[in-house]
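Just below sit the structures, each encoded as structure tokens.
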Structure 1
Amino acid sequence: MLSLAMDARPAYIASMTTAPPMTAEELERLYVPGKKVELVRGVPVVQELPDAIHSATSLELGYHLLHFVKKHGLGTVFGQDSGFKIASDPDTVRGADVAFVSRDRMAAPPPRGYPALAPDLVAEVLSPGDRPGEVLEKVGEWLKAGARLVWVVDPDRRQVTVYRQDGSSSLLGPRDALDGEDVLSGFSLPLVEILG
């Protein structure tokens, strides 16, 4: 019979240490091959790269937004590689699939690093592995940080949920159109253009 002498106290709890929260500046230097990394309250969150439908939908939406914004000189449109520092102490850096920041809030060209602001408009395109609770948490973070409009695009269901700063929301189907409301006044895009 084998006998091991062990301390009866739960040493693993007493000796457990936590790393200090990561900062946005440290995240800029972090590289995880083949992955996307966000920072949520100082903790890096590693995600898979988007699939083909996600990427094509994001690009199509970004194309239409960019065309409208450039034509009217309204500000800057960002693609899915852009992060925004939306909270500090501990830092939170979130990446939007498509985002718009008005020229009144950010000078052109945009700064290096993660702008310390929430975009005026954020579009999140769902992937098959996205969990509803995590998506809603991210929407809440964007709105709390100052985003005025968040579009959650669901390519599989062919619908978009629109969340607004005032707490209201609406569900759009394939026959409806995205509306820039007071964030991008005059912008209208039939969903069939991005969802087929």
Structure 2
Amino acid sequence: MTRKLTARQQRFVAEYIKNPNATQAALKAGYKDGSIGRHLVTKKHVSEAIAERQEKLQKELEISQERTLNEIAAAAFLDIGEIFDEAGNLLHVDQIPEEARRAIASIETEKITRGRGDDATPVTIRKIRFHDKLKALEQLAKHLGLFVEKHEHSGPNGGPIETKITDFPPIPKTIQEWVEQREEAEKARKALEAPQEEK
């Protein structure tokens, strides 16, 4: 049987649904230490409650992977010609195909007057802003695995990475060989640490 959420855990779940940052959700839910949020999301009854709320929200908003991809595709593959008539005039909103309408981020309408006096003519200017086509294409390509990110590493100034091979002394076979190696290493260390005389 699944444990019931405490009142504070319920507030945490509600905050986490709004912003899936466990630390921030914990602080907003009233926990003094926000880091407890990372622990809460690992608790079975809390993670199940989060999953249930997300699923319910998706159903209420009719959000699905297919619908999301269709919206991205509408922006990615918009043919701007679909929103104009043959004379180049902007179509009325109800005449624009639905898929093209979904690619529109906003439409601003501005009324101005051209000319003066008897020659004054009212003119309506419409500014249409579309969703970012390149970003939509990038999102689709990533989802479909068309882009594979490669990371190249290089040394200073774009040159090759320097590698250094160190010669290690042979593994001693007897205690006497080990003592001799230690003495040689100690002599070499002291020689390196000794102040160099100027010539």
Structure 3
Amino acid sequence: MAEKESKKPEQVQKKAIVKKRTVDKWKKKVWFNVFAPKEFERKEIGTTISEKPESVVGRKIEISVRDLAGQPKGQHVSILFKIVEVKGNKAYADAFGHTIRESYLRKFTGRRSSKVETVQLVSTKDNASLKVKTICLTGRKVDRKKEKAIRKIIESEISSVAKQTQLADIVSDLVFGNLPQKILSKVKKVSPIKRIEIVKSRLISKK
């Protein structure tokens, strides 16, 4: 019994040392304010904490259009950013994609409509590669021939815009631009259309 009791003070002492080291480690960490690129007016989009500035580079932040641009109707749209540079306690991020919640589109779907999905790889003017997903909701059921025609128009229009756009601007253009309306004006010649949304984009590679 005496041997067991003699080990207790030593165990308590070890625990105290571990706790002290943990507290000291957190004291070394610094908060960094994260800013969007100039295409999004260099707005502050969040904060992150790290012991070393280089550990912050590569971290990702997702923010809704409602919070980023003050658009209440943009809650279902999120812009994705990745930190690429740190200066002092400021971290600067570039946009690398966006997402629209597909649940948002459910209110536009119906038994008498078709959902035509298109997923494609596009190249920007400065040779970056992105994957883009588009959903087109028709006003009535369409056959495979018309689905194929709709996809061809969507792929052609998005590819054309990407080739004329720099990587720095492409995500902003896909989210805030008039590309869906431009596609709609051509696709409606094939079938009545309820909605066209570019629901997702992701940077795959860049030069």
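Read-outs: derived from the displayed coordinates by stated rules, not from any lab. Because the structure is predicted, anything quoted here is derived from the model rather than measured.
Summary of computed values
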read-out: Which of 1, 2, 3 yields 17.7 [Kirkwood radius over Cα pairs in Å, for residues 56-159 alone, calculated]; value: 2
read-out: Entry that produces -7500 once helix-only ellipticity at 222 nm (-39500 (n - 2.57) for each DSSP H run of 4 or more, over all residues; to 500) is calculated, selected from 1, 2, 3; value: 1
read-out: For 18.5 (mean projected area of the Cα convex hull in nm², calculated) the corresponding structure among 1, 2, 3; value: 3
